[in-house]
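Computed from the coordinates by the stated procedures, all read-outs in this text should not be read as laboratory data. These figures come from a predicted structure and were not determined experimentally. Cβ atoms are built from the backbone, for glycine too; each structure is taken alone.
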Structure 1
Amino acid sequence: MNTESSQRPLRIGLLSYRSHPHCGGQGVYIRNLSHALCKLGHRVTVISGPPYPELDNGARLQRLPSLDLYNPDNLFRTPTIRELIDPINMLEWIGVSTMGFPEPLTFGMRAERFVRTLEGRFDILHDNQSLSYGIQAMARHIPTVATIHHAITVDRKLAIRAEKSILKKLKQLRWYSFIQMQKRVAPKLKRIITVSECAKHDIVKAFRMQPSRFSVVPNGIDTDRFQPLHGISRQPFRLIVTTSADTPLKGLPYLLRAIALLAPKWPALQLVVVGHPKKKSPVLKLIHDLGIGRHIRFTGAVSHAEFVRQYARAWAAVVPSLYEGFGLPAGEAMACGVPVISTTGGALPEVVGDAGILVPPADHQALANTIESVCIDPQLAERLGRKGFQRVTRHFTWKVAAQKSVATYRQAIDDYR
């Protein structure tokens with residue numbers, strides 16, 4: 001690679017099939033990576049399906065509308081005849097109607113159709129884990145890399161295991177049927193970014209890929225948004241968890257069982273769950289069966305400012321996940337100076353390091369013991385909070401993530417040439 005080409009700004013297309021700005025890792029990843037890339041001087045266009053990211057960082061947003069049938073404000077609506085004239089919309093509707101998840105497939109088709117009209121506009125395309133046939137088609141004409149955050153085969157395995165009936169297990173198999181497409185497409189891409197060594201190992205095994213194709217680029221933490229707040233006191237025995245209540249992978253039931261063990265001894269114990277469960281969530285039934293309703297509070301949707309205030313009031317943050325490809329909730333809590341209690345699921349030890357306390361996944365007794373030890377020891381809690389903050393600011397910044405991503409882009413461009 002000559003010096004001039006290794007220094008010039010790149011025209012980057014970031015592709016993301018859904019990019020919710022406030023929940024889920026994909027929107028967080030797209031918003032922060034695009035911001036950091038723009039600050040390095042690159043020209044970035046984010047090509048996204050709904051929900052769209054919030055970009056106030058110099059990146060251009062190109063919306064690719066879909067039927068958006070999973071929109072909670074209009075869930076499973078019936079499309080109009082005019083909408084279904086588009087064959088991609090028809091494919092999306094059939095996929096959803098048959099209990100599948102067609103968004104990665106149909107987004108890739110829309111993205112390929114859009115990019116085809118902009119021949120020569122991009123130096124590099126960066127797909128955020130749609131791994132669809134449309135991405136494969138674009139990669140034949142434009143240098144392309146993809147981020148795979150973790151092996152989604154793990155999600156499928158745990159989701160099927162969590163269901164009791166054969167019918168519901170089959171529904172999960174149908175929902176995750178898009179994985180077969182991703183397992184075909186991923187090996188066709190010459191360069192893959194992933195966020196941890198653990199994720200790399202698991203993806204190589206699940207997708208049968210060569211390790212040499214991977215660049216490990218840890219996520220950054222937005223320390224402008226997540227930081228300690230002064231003037232707000234941490235409340236003893238107040239815990240916070242920022243996990244999806246209804247996703248088996250996130251391990252919330254094990255934390256609830258730990259709370260049930262501790263509640264009789266520590267009546268002031270309070271668990272704040274950021275978000276809300278579904279109306280017929282098994283999590284709500286478990287809370288009722290354990291008799292811990294007065295110790296649990298769901299915040300519902302909160303603003304970012306309120307989110308950080310919740311961190312500031314918490315004595316400790318708990319990450320009970322059975323598996324994480326990276327573990328943004330752990331990093332965000334550490335950035336806020338909150339002591340972290342985490343499982344060793346997936347890549348969490350790579351994020352937490354020695355700045356938190358690690359316990360085995362799916363072990364509510366170990367969680368309970370560790371929560372108690374942190375809650376009754378203010379000096380331990382203070383030390384963990386300080387070490388966590390220092391670890392994030394030293395090792396997990398979006399500037400570093402962007403620089404490493406750009407190095408991978410330039411490799412992909414050279415490979416293409």
Structure 2
Amino acid sequence: MGNLPFLTLPDPKATGEGALDPLGLSVIGDRLAERILPGLRARMSRPRFLTAIAVCAAVCEGMEDEIAKDGVTPAYLVFEWLLVEAFVRCADRGVTRGTPGIQKAQAAKTENEVMCARTYLRVPSVFGFHGVYKPLAIHLGIIRDDLQLDDNGYALLEIWQDEQRLPGFLQSSVIGGAGKSMRESIRLAVQDSMRAGHSKRSAGWNGWQLLADHLTPATFGKREADFARGLLTRDTAEPRGEVFRLLKPVRGDLAESDVARTALLPRASTLLGERIRAVDAFETLGTLLEDAFDIVRYLSTMAGARAITSQDFEEEVLSRRLSKGLPRALLRAEEVLLEESPELQRTFGELARVFQRVANPLELFDAVLMRHNEVQKAKPPDGKRDWFERTPSGAAFVRTQYRLTEPVERTEHWNRPYRIDSARSFLADFAAAR
């Protein structure tokens with residue numbers, strides 16, 4: 001019957017909210033994205049941070065294992081403090097767009113605070129520019145796992161120091177010059193800041209201007225940009241290089257799904273075409289399931305204090321359409337994923353198992369909530385709470401923070417990012433290189 005939600009005793013193993021990915025679809029999406037654009041991530045947009053990471057590796061050489069006075073910050077993050085602070089102090093906002101952590105640095109400057117672990121990002125190793133771009137820098141051979149320069153990092157810095165008129169920056173250089181002075185000045189600033197546990201330079205330090213002049217995201221040198229693009233498009237990285245080549249003429253603010261269907265698929269190789277179609281089939285299924293999940297949220301929100309039932313769900317026209325389209329979407333996704341890795345097939349199989357016998361809206365209601373429950377229980381470290389409370393009869397009541405006030409409308413767009421926007425943003429920066 002379910003007029004009011006039946007509140008069960010709290011499960012001590014379910015901690016926190018787990019407000020992302022309620023149906024556990026992002027793992028499959030990420031693995032499919034890696035098959036199209038290996039090494040890239042959806043949060044990447046400015047390829048020049050690859051150069052910044054190489055510069056950091058050169059400056060912090062031999063300091064990789066050292067920790068600042070605060071007991072938590074390694075040398076590379078101290079360099080990151082200094083670089084982002086330099087952007088705030090000396091660079092126009094137009095050339096620093098997309099810099100991770102820049103709002104934190106701006107707030108610290110406004111409040112006359114120093115840059116430190118307390119004033120910077122809460123999890124800088126994930127959300128700072130190293131956290132975002134380091135996996136790609138390692139993937140491209142710019143740095144190694146231990147953050148030391150790799151062969152392509154040396155090659156990139158040779159081009160950078162020449163194009164930026166900074167001779168002597170690389171330690172291997174036997175000559176002096178502006179580059180050597182810059183490197184020594186920044187290294188000393190990193191060391192002093194580590195001893196202090198916060199950025200340790202006055203407003204008048206000339207290093208702020210040097211960092212801003214030579215490393216802002218929008219001031220790529222042409223040869224430097226060409227080298228970075230070459231690393232991304234080399235033959236060993238296919239089909240990533242093919243994607244970059246096919247994306248070149250794309251203009252406008254289009255959804256990734258539209259770009260894939262209009263710019264990539266018509267001219268794609270057999271390999272790339274198969275991988276895009278796998279994404280499209282998975283997203284058709286995934287968005288269908290998420291729409292069903294959101295209908296439950298919306299109906300519960302509109303019902304107020306009443307818990308909704310599968311019969312409420314069945315009365316919705318869209319619910320019936322989704323139920324009818326599910327078997328075909330599931331079958332198509334299974335077919336195109338047959339060529340994927342055993343691990344990916346196993347992950348997809350866990351998803352398919354819940355929905356493979358759904359034949360009507362009543363069963364879809366129960367299945368989508370069952371899948372959500374399984375996903376939440378499996379989230380680390382000890383499981384997360386469901387977005388719904390359930391009555392003994394199986395009715396559902398959405399919890400306050402997960403209410404949905406807008407009715408659900410079907411869309412043909414993909415719900416997960418597949419790094420195509422990142423590639424397009426990279427291409428725009430390459431094209432704008434001076």
In terms of relative contact order in percent (Cα under 8 Å, 6 or more apart), which of structures 1, 2 is highest? 2
Test item: helix-only ellipticity at 222 nm (-39500 (n - 2.57) for each DSSP H run of 4 or more, over all residues; to 500) calculated as -17000, pick one of 1, 2: 2
Parent structure of the calculated result 24.1, given that mean count of other Cβ atoms within 10 Å over residues 130-137 is the read-out and 1, 2 the choices: 1
With FRET efficiency 1/(1 + (r/R0)^6) of positions 66 and 258 (r between Cβ atoms, R0 = 41 Å, to 0.05) derived as 0.30, matching label from 1, 2: 2
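Once mean count of other Cβ atoms within 10 Å over residues 338-345 is calculated for all of 1, 2, which comes out largest? If you can, show how the numbers build up before the last one.
Working: 1: 26.0; 2: 12.6.
Answer by largest value of mean count of other Cβ atoms within 10 Å over residues 338-345: 1.
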Value 16.6 of Kirkwood radius over Cα pairs in Å, for residues 202-313 alone was derived from the coordinates of, among 1, 2, structure 1
Matching task: 20.4 is the computed value of mean projected area of the Cα convex hull in nm². Pick the structure from 1, 2. 1
